[in-house]
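Have a look at these structures, which come just after this line.
Nothing in this text is a laboratory measurement; each read-out follows from the coordinates by a stated rule. Predicted, not measured: the structure shown is a model, and the values here were computed from it. Cβ atoms are built from the backbone, for glycine too; each structure is taken alone.
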Structure 1
Amino acid sequence: MTTDINDARDWRGEPVDCGACRHNALRTAGGCKLLHSCVQDRYARRIDRFFSWNKPLANDYLDHPYFEVRAVAAKYADVFYLTRLLKDPDETVRWSAAQRLPPRCLRELRHDAHREVRIRVAARVDGPDLFEMRTDADYYVRMTVAQRLPVPILHLMMNDPEAGVRRIVAQRIDAGGLVSMASDLDADVRLEVARRLQPQQLLCLRRDPDCRVRYEVAGRIAGQHLPGMLRDAEPMVCERAEERLSALCAEASAPRDRHAEAPT
């Protein structure tokens, strides 16, 4: 029995007919191969292989009725032909074109109906176009924006409704904004804050309700505040505070290297 993947059929479900194909001459030249490299086949991988072998032909397939052919052809066609694909009815074709066109050409796709298109646009545009997308309805689009927005204006996203977006903000925001995020309602966000705050700034998180945050604090807080963490409700936090305190005490009582103190 032949499985579907081993059956050479076109996008309409009809068997592929090499004899009727206008590229039949390519077979003898090794430019195509049934079930492997074929523009008639419905499988995108075989279509992709065809255009990778025959790049000059891609321009001729940007209006093909099968969306997979148009989308794959957009990867290999001359970039000057791609702007018309920004209005293609299929989102796969639009984001395929968006990956190659200059960012200035993507402005009209900032409000595309499909999130996958907007995600790719957010990964490529800059300046005012990127800034506008910080309020996109889709959280993953906003996450992409948070990863790329310039740090000086990143504070505009520190109150985003999605915790995953705020986590990215906490990983990148400047020191002033980072302190403000120490009171975030989400523990994962506060954990990111705890990883970046200076040791002397961690006192505000010493009694955080999440033990992961307190554990991070115990590993980094300034030494004079460690005794207060030895009675934490979480044993692992106590152990980490005790280990650090012991290490600091041992370091303080260790004899100094006489040679290092000898005058030169």
Structure 2
Amino acid sequence: MTAEGAVRFARFAVPPNERGYCGPAGASELAAYRAEELAADAGLRELATGFEGAWPYLELLAGAAGTDDPLDDRVVQAYWIGNELCDRVATNDWGWHLVDRFGPRLGHDRDRLTSQVGLHAVPNHAFHVFCVYPWVGLLREGRGGGEPLRILRECRISWATVIDRVGDELVVDGPELTTERGALTLDGRRTRTVWLDPRLVQLGADIDVGTTVAVHWGEAVDVLETGQRAWLERLTRTQIAAANRTGVPVI
């Protein structure tokens, strides 16, 4: 297990875990790992395996990378942000992963989800948010008021440019997820304030006005280089397109 990849996983995983959306109980310990107050060890790996949505994707991507370490930094980046590993996963492996992981809950709708394999659907967090989670379906059915769109906005990994920083608060600007005639789109823009955990000392030192950051559940969780931002945008848009093709998610 590489410390860099394990800590990066924790940085992205803590915000939804603390809000009770995914992963095991024990957010305080996970937060300590991401702040590197605890050294990355088998305990962090055990917590990571408790993320029942993310871990199978990490295992699949690790296979494409030729490693037995799902917390290898290349693998972790592929899942949360995207990189060339997403394109290396064999179509059959990706399809069987969906069948094995979600088949019992999909029933006769299994083919609707697996049909996206080979049509730019990839094993990445964006696919899970837009094509597997139920929020897009609830949004289309008009159920839940504004909550489904709010969760989709917060749960997707977004990219934004820092335009001001005051201590642990960053004012950022970036594309906003909206709906138009029943389809998801990133045509909007949003300026908002996000939080930077002050315990993430090294990350904080790398962030200034003009920095592009990855945002998850209202928190800045990573600095994005130009290539990383391009991958994140590409995969976000292609997985939104997959969601718009598939109709209502059923899980």
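Which structure, out of 1, 2, was relative contact order in percent (Cα under 8 Å, 6 or more apart) calculated from, if the result is 7? This figure was derived from 1. Starting from the value 1.59: which structure in 1, 2 was Cα Rg over 2.2 N^0.38 Å calculated from? Matching structure: 1.
For the set 1, 2, ranking by FRET efficiency 1/(1 + (r/R0)^6) of positions 19 and 67 (r between Cβ atoms, R0 = 25 Å, to 0.05) places 1 highest. Name the one structure among 1, 2 that distance in nm of label points 7 Å out along Cα→Cβ at positions 27 and 163 of 2.9 was derived from. Structure of origin is 2.
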